Each structure stands twice: as structure tokens, then as C-alpha cells.
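Have a look at these structures, which come just after this line.
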Structure I
Amino acid sequence: MNEVVIVDACRSAVGKKEGSLGRVHPTDTLGEVMTKLLERSGLKTNQVDQVVGGCINKLGAQGMNVIRTAWLAHGGTEKTPCITVDAQCGSSQEAVMLAQSLIKSGMAEAVMACGVENMSRLRIGSDSVGLPKEYGKPVSRSYFEHFEFASQFEGAERVAQKYQVTRQDADNFGLASQERAARAVSEGRFKSQIIPLEVPVFDEAGNRTEETKVFDQDEILRDTSLEALARLKPVAREDGIHTAGTSSQIADGAAAVLLMSSNRAGELGLKPMAKVVETALVGCDPVLMLEGPIPATEKLLEASGLSIDDISVFEVNEAFASVVLSWAKSVGADMEKVNPNGGAIALGHPLGATGCFLITKAVHELQRIQGAYGLVSMCCGGGLGTGTLVQRV
């Protein structure tokens, strides 16, 4: 079996709702990130054996095979195959798992994993809600013979109840996410991972002008306080604990991770950032839905023989505060190591791209602090959990 390494990982800055990336075609956002990632490593597109990418809402601007379109639209060789995968919010993290599998098995030597989502154009659920009646519904009657159908918002509240996460716990966590992200930006911690993009400028009427600007800084962060968070109304139900301040934000963005066999990286004279130790995809209760990071983490640690204390950095997606807090209670993680530079509550959650965002954040943070291991995990709609364990090299 081949040893699999991450040569480099990068991302766009995260765009806020109707922000700098809102009117940029998602294939252009991703295509630029793909191109710049290869430039940073000194590779040509014909040196990439395959591209595997994640995207959730695959219609309209993200229809067809959006990963293939982005690759070709920005100079990628036509001989490199590209596929789009869907594991809901964990889609691009699952793309990393598939890339690792291809390389580990010897079927490929260099694979790019990536993801993109433009939520300004295509909101969450765009591929299943509000479509013409004749398109049908995503869940058939037979599903209800086995499971109740609940939204992710409801799932987050049920997870909070199960693990006794309070409104105060959630507000404290939401504030910490904002404060950590603000500190990371002020200290320039994201500069090594963000690819500056030249994006068009639109006038007040929404018309594209001849001007462009460089977009290179996350634009979702909010200045808040516990008092301000306490005044926000719950988003799911009146007795719920989650508000707009403790839930992930609508966001636009793209990220990409370049993986190789250690032999190929050596032949090309490339110094890897990290080694992929283990990956995981698990199933969990589709009604609670958001517990996936717990069994995913347990599976990664068991397979690697590591303990929770061996991990230097955790990146666990902040879909909702209760997801991370329930996970931490279950696995015993040190919260000082969890999302040290803020998470989706502060920085946004561009759905199918977030997995590669988190892996990018993890490997760069490991380099910054000279840490040993990083663990990335996400909850996914429908009851899935994704996981990646990396070791700095």
C-alpha cells in the first residue's frame, strides 16, 4: 500500500451571503483555487491523475459535473477525469477519502480533492425544496415506515437535549468561535492558506462593472458579545437553544487539497505538509442526524492506535454549537485544541466545500504550532459522519 501525503492545501476566502463571491460563478471560484494550488506546487495539470470534488446543490450554476466544468474552464487538461461526489456537508472531506483510497491502492499517484458551494445563488435545500411538483420529493413514503423525517435544525435541538447542552453553553461557544476567528485574522494565521481571487465589482443595482478587486480575507466575522447573543431568538423552535449566533452561516467558497503518494512527491522534489493516517465515513441515526463526528472520531482513534490526548488540533464543523459540544463531551477532547482559529459559526459553512476548508485549516495550523496530529470531522445530513486523521511531516 502506498503512503499518502498532502503536498499542499488552500482555499478561497469565505464570502458572506450576497458578498464578494455571491455573483461569481462557482466554477470560476473553484477553478481559480485549483489553478493556484497547482502553481504553488509547480505542477502542470497533466500531472494530476484525477480530481474528486464535493458539492451539494447540483443544479443551475452547480449543475452537471461542476468539478469537471471548473477544471476544464480554467485550463485543466481534458485527459484528467473529474467527478463530483455528494456526502452532504461532508462531501469534500469524502473526496479526500476517495483520493486517499485511489493513491493508497496504487490506482493513482496524484489526486486533487476539492469542493465548492455558492449559497448566495443556491441556498441549502435548493436541490429538493421549491422545485416543480412533477420533480417529486427526495423522501418516499417507504422512508417513513422506518424513520421520522426531521430537519437539521430539529436534529441540532435534539442533540442538545440528549447531551444536556444549554443555551448558555451554546452562546459561550458561539462567542469563542468569533473571538478565535478574529484573533486568527489579526495575527495573519490564514495568509498561508488563502488564495487571493480577482473578482468583479457590481454596482448598487447589481450590474457588473468593468472594475475588479482582490478578495483575500474572510468577510463573515461578526463583532458580538454574550449580551448580544442572549438577545437573539431561537431559529428552530421557541424552546430551542440555537440562534443565528450559534449556527453556521450561509457562505460561498472553494477549497482544494493536493494528495500524492510519498514516492511521487519525492520524485518531484516536493516536501509534504502532512501524511494521511486514517480516513472514515460512518453512518448514524438519521433523525438525530448530527452525531456523526462522535463515531467517526472513535473509528479514527481505534484504527490508528492513538488516544484523544495525542491530537494537537481538532477541526470539527460548527454546523451548530451542540454538534461540537456534544462531540467534545463524548470523546473527551480538550476544547483549547478544538477549532483554535474559529469555525463555521464565525467563518461560515459553504456546505460541499467545508470538508476541504477544514483539512486546509488543520494542516496549516499543525505547521504553525509544530503539532503532531490533526483530526477533522463533520456531521452530514441524513446521518453520516466523515473523518480524517493527519500527521505533520
Structure II
Amino acid sequence: MKLISPLKTHPAKNPAKKLLLAAFLAVIMPVLPARQNPVKVGAECADEYLPLLKDKKVAVLSNHTGMAGREHVVDLLQRSGVNVVCIFSPEHGFRGNAGAGERVGNSTDEKTGIPIKSLYDGKDRKPSPETMRTFDIVIFDIQDVGLRYYTYYITMVRMMDACAGAGKKMIVLDRPNPNGHYVDGPILDMKYKSGVGWLPIPVVHGMTLGEIARMTNGEKWLPENRECDLTVITCKNYTHKTLYQLPVPPSPNLPDMKSVYLYPSICYFEGTPVSLGRGTPFPFQVYGHPGMTGRSFSFTPRDMPGARNPPQRDKLCNGVDLRNLPDELIWKNGVDLSYVIDAYNNLGMGDHFFNDMFEKLIGVDYVRKMIKDGKSAQEIKARWKDDVENFKKQRAPYLLYAK
């Protein structure tokens, strides 16, 4: 596997925006930590986990993001003499090229000959009891982006439950959260629990997957209060203020850091008829609809790998281009519903603007009601402020890195 260069962001091209960015940086830079040493992800700390794998049959739950430097963790384990008996793959597949929700079947890794068992093929989306008996320990190593509706943490929690039920150990090779420097959004009302929302956490939880795994055990979130035998191999030189640049795109429709930063505010369009750019080179960085008026920007979604049959396919969509927004402004605004409110008001579709996926993504029923009542993004954000503060206290015992 090949490591690509860190994901890029798009700098502001407008001189006025550059001045605004400079002024904003002058204010926030004193509170950001100096970058002295590069972040070392859990997979690169082989001396900590290889001794735990001696004489064990090992399964690996990973995908294309599971890199240790320029080497995939599966290759590292094989080179080190570890007996890897199977690979489990999550949404988007082991190679990361399947679209959102696209069915991924079982296969064999061409490089190593190790069988790949898909956890995104079938109803339960966790290994069968027969499969669980084929290994002693499972290694989990996937890069997350820190959103409640990003499904990799759900795959992890399901595997934790399978391990707890079968008496197997799980080792999480932790990775930084690129959206880990803040917490925002409503906590999931569990009546909306689904494949895009599994735990009672905010939209932006500000935790690594290792921390979420610890919290899942500590808060007894596994069924029947089960607890997984868990070890987390931590990142080094990382805090929650570290602005980590992803070295590999985590999924087909998050191609760069701008899309990763806008994801907490743009994904709700999946619960509407509005396109968020799937089927274009800039998904999660624009939004538009054929019926939107008064807009000078337009784009046309096309069918392409990783975005099969995207919303509004082959239709000219009028809308908004967010690619030149300064990253610092995106971080400051956090979960920003002003984009959804803008499209809702422009299209004048009333309740037909929303579908059931909207509640699954936002996680509560009051947001749709407040938008229909004409409330602003800031008024809606104020509704979940206390929940966010309470969650920060709740998660505190499980954090592995300084805030």
C-alpha cells in the first residue's frame, strides 16, 4: 500500500479574506500548542503491541488508513512473524474505495493471501460465532474523523461486543481525531439509534477511537452491560489541541481536510433533496439544488466511483461554494446549521424538505421543528449547549490525551 501526501486545504484567495485570516490567527495562535515532535500513531508503536501477539492467532480490523509510516499494519505484522489469520473490513471496504452504504463482500487480500471478511455485508455487521473461534486477539486500526455519524466507531463497538461475548481480547491502535479540538452538536436521542448513530454522544465528540472504546466499557454501553477486554496503544506527541493533518483520505467522499472540517455542518443535507457535492471533485464542500435561486455558483453531480447515483445526478444545481472558507472560521462556528437553514428558506418546500435521515444524522427531533419555526443557527446551538458541557464532564475519566 502506498502512503499519499497529507490531505490539503484550500487557502483563501480573496485578499480581504487573507487579512481576516491573519487577524484571526493572531488571536488564536497563543492558545494552540507549538508543534515540536511529529505525531506517532499507535500502529507505529510496534514495541508496545507485538509482545502481546506472540504465539497468538490474530485478526485485524482495518482498511487503507491503517498505515504505520509507509507500511500497512497488516504487512508490518506479517513481517514481524505475527500469525494473522483474517482481515475484517468496515464500510468502504479494506481498500477504502466503496461508496457510502455500498455493500462490500468477502474476498482475499491480493498481497498477503489473507482472507478478508466484510463487516459491511449483511444484517448484523459483526463476525459470526464460528469466525470468532478462529482467532485469539483482534487488532483494530482505522482512521476516524470524529463524527457521530461516521460509521467506523460503530464497527469498533460492534467488534467490542463480539469480543466481549466470545471472551476475546481487542487491541485498539489509536489515531488522532482531526476534529478532536472541540465538542459540539446535540447528543443522540437513542430513539434515533441507527447505522449512522450508535452511542449517546454529540455530533462532534472530540475523542479518539481509543477514548470512545474506553468510554463504551466504562459507561456500560455494550448490550447486557458486557465489557470488552481492551488495550489501547496510544498516540505519542498528540493532544486534543493538535491540528492533525490526515495522511490518507479516510473515505471516497472526504478527499481533503476542507471536506473533513465541513463534514460536521454539511452532512445533514443527506436528509434533504439538496446535493452536498457527491459526484463532484469537491464533496462536502458545496451544496445546491436545481430549484435554488439567486445563486451564481452551480455544479452538476455525476455518477463516479465512490459516488454511485448521487443525489440530483446529471442535474444542474445552483448553490453555494464553501471551499474558500478559512479553516479557522469553520472551527470557530463548529456545527453550523446556517447552510441547511439557507437551503430550506430558499427552496420553500416546507416539511417536504426533510426526510427521516435528517433526524438520524442530527440525532434529535427539535432541530427540524426549530428550523421550520424560523430559528437561527445560533438559537438552535444554544439548545444543546448544556448537553455538550455535561458530556465533556462525562467523558473526562476516559480521555487519554491532554485537552
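Given structures I, II, which gives the highest value for mean count of other Cβ atoms within 10 Å over residues 246-253?
I
Can you rank I, II by mean projected area of the Cα convex hull in nm², for residues 222-373 alone and just name the one with the largest value?
II
I, II: which one has distance in nm of label points 7 Å out along Cα→Cβ at positions 126 and 198, as calculated, at 0.9?
The correct label is II.
I, II: which one has distance in nm of label points 7 Å out along Cα→Cβ at positions 54 and 358, as calculated, at 0.7?
For distance in nm of label points 7 Å out along Cα→Cβ at positions 54 and 358, the value 0.7 is produced by structure I.
Supply the structure label, taken from I, II, corresponding to relative contact order in percent (Cα under 8 Å, 6 or more apart) with the calculated value 18.
Traced to structure II.
Here distance in nm of label points 7 Å out along Cα→Cβ at positions 86 and 382 was calculated and came to 5.3; which of the structures I, II was it taken from?
Answer for the origin of the read-out: II.
Coordinate-derived values only; no laboratory data. As the structure is a computational prediction, the values presented were derived from the model and not from experiment. Cβ atoms are built from the backbone, for glycine too; each structure is taken alone.
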